[in-house]
Structure I
Amino acid sequence: MADTDDSPTPRFRRVLLKISGEALMGPQGFGLHPPTVERIAAEVKRLREAGVQICMVIGGGNIFRGLQGSAQGMERTTADYMGMLATVMNALAMQSALESMGVFTRVISAIPMDQVCEPYIRRRAVRHLEKGRVCVFAAGTGNPYFTTDTAATLRANEMSCEAIFKGTQVDGVYDSDPKLNPDAKFFPEISYDEVLTRNLKVMDASAIALARENRLPIIVFSLNAPEGLVGVVSGRGKFTIVSEQTKPQLQGAATGA
């Protein structure tokens, strides 16, 4: 469908954007890289201006990863809680970047910390989205042993999102790491079951199973996509659709048609 202006027309009304904490590091090896945070925030702003209701889940791996802490001898529950707190720090950084651009944003934490963010109350969060605010969900599910992938899928279902957009460093799902294997096979479309069977690292198994149960498509794309987040949400560019079966309205998009 031809657009009447330079802005693609989004195909979704409400989506959840899941990005890793590592995505906020930029060229650094640790922590937050403000120009990178601002670039991602600018993409979110463009998407919001296109009329899409958007919520976010950001990992905490740029600050602390619970699994790594556990592997180094730290008690797993404590390590996971530390990882949850790292996600709150990233969420606050994203909120600051978005609000500096005039985008009303709410950080909503699964762990109550009223002085810095709101507690998670589903109906309130839905109302924020309806009012055009960006909701950044932090602290995972509030429980140890669950990843931010699972938290993202849970929140996407609770918010009645139409899709999860997972921003990564590669432009979709491959059968092996394309950075290491130039012959890696790209999947424009793939089923939940195949992701699990092949043990592809799209999201953890719990997240994939939860998405499959609720028929929630997962679109995997590069955060450096040429047309940006708005282009991907509009079905342009290169990405992978993970779903139960190919949906007619998405079939052409996956091949860049």
Structure II
Amino acid sequence: MNINFEGKRILVTGAGQGIGRELALRLSKYKGEVFALSKTEKNLDSLVTADPKIQPVCVDLRDWDATRKAIQNILPIDLLVNNAGVACLTPFLDATPEGFDLTFDVNVKAVLNVSQVVAKSMIERKSGGSIVNISSQAGQAALKDHAVYCASKGALDMLLKTMALELGPHNIRVNAVSPTVVMTEMGKLGWSDPQKAQEMISKIPLGRFAEVDEVVDPIIYLLSDRSSMINGACLLVDGGFVAC
């Protein structure tokens, strides 16, 4: 599939490492003008070293006002990927208000904030656009020790549906990619124990975790005009886990 993002201004949050980093590099390779957002300056420095065309945006997404200002400074944005996420993994009975607030601030509230700024600009410009949220199989299936994380991704999926409903008339498509475990740094937090990992893999019909490129590819597709009639979809990239 020949996809070209030339002339498109693209914002990727959580672009300092993992899926976000690889996505930013791929989008730049496909000739998009990429803005990479992260709160960690050294990660952004590493990314820009790898591809000097990428423009870094250093801000903590938990800071509502600073985030809005940072996004407004790089408008207009044509395509948005809300990739930033955190995982505070504890048993349900051990979940804390601090972990809950951190998880929902980044995984849900920041998506609302960033998307509001970008979508309002798209509407003013009458340009249309595409927004892709990075969710998780955890938004559709309960996982042990993931109570708060699962709740945040379930909330994100419903936010996606209402965004698609309200922004669709402005020709702004909103979709999600929902992967199974990917062994990024965040993935290792929950699944680095071989026994626990094998228990999860045994429930995935394809018998393995996802590779980063297998998540990046569908994001690229949903951003592109090749998916022009897809809106409000949560695309599972889970090897069949939720089907079982």
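Of the structures labelled I, II, one was used to calculate Rg and Dmax of the Cα atoms in Å, giving 17.3, 58. Name it. Among I, II, the structure yielding 17.3, 58 for Rg and Dmax of the Cα atoms in Å is I. Once distance in nm of label points 7 Å out along Cα→Cβ at positions 78 and 230 is computed for every structure in I, II, the highest value turns out to be that of I. Which structure, out of I, II, was FRET efficiency 1/(1 + (r/R0)^6) of positions 22 and 166 (r between Cβ atoms, R0 = 25 Å, to 0.05) derived from, given a value of 1.00? Of the options listed, only I reproduces it. Could you tell me which structure in I, II was used to calculate FRET efficiency 1/(1 + (r/R0)^6) of positions 30 and 118 (r between Cβ atoms, R0 = 30 Å, to 0.05) as 0.60? So the calculation was done on I. Supply the structure label, taken from I, II, corresponding to log10 I(q)/I(0) by the Debye sum over Cα atoms at q = 0.14, 0.17, 0.20 Å⁻¹, for residues 38-85 alone with the calculated value -0.51, -0.60, -0.67. Going label by label, the one that fits is I. Determine which structure produced the value -10500 for helix-only ellipticity at 222 nm (-39500 (n - 2.57) for each DSSP H run of 4 or more, over all residues; to 500), calculated from the coordinates; the candidates are I, II. Going through each structure in turn, the value belongs to I. Structures I, II were shown, and distance in nm of label points 7 Å out along Cα→Cβ at positions 62 and 110 at 1.0 was computed from II.
Values quoted throughout were computed directly from the atomic coordinates according to the rules given, and no laboratory measurement underlies them. All of these numbers come straight from a predicted model, not from anything done at the bench. Cβ atoms are built from the backbone, for glycine too; each structure is taken alone.
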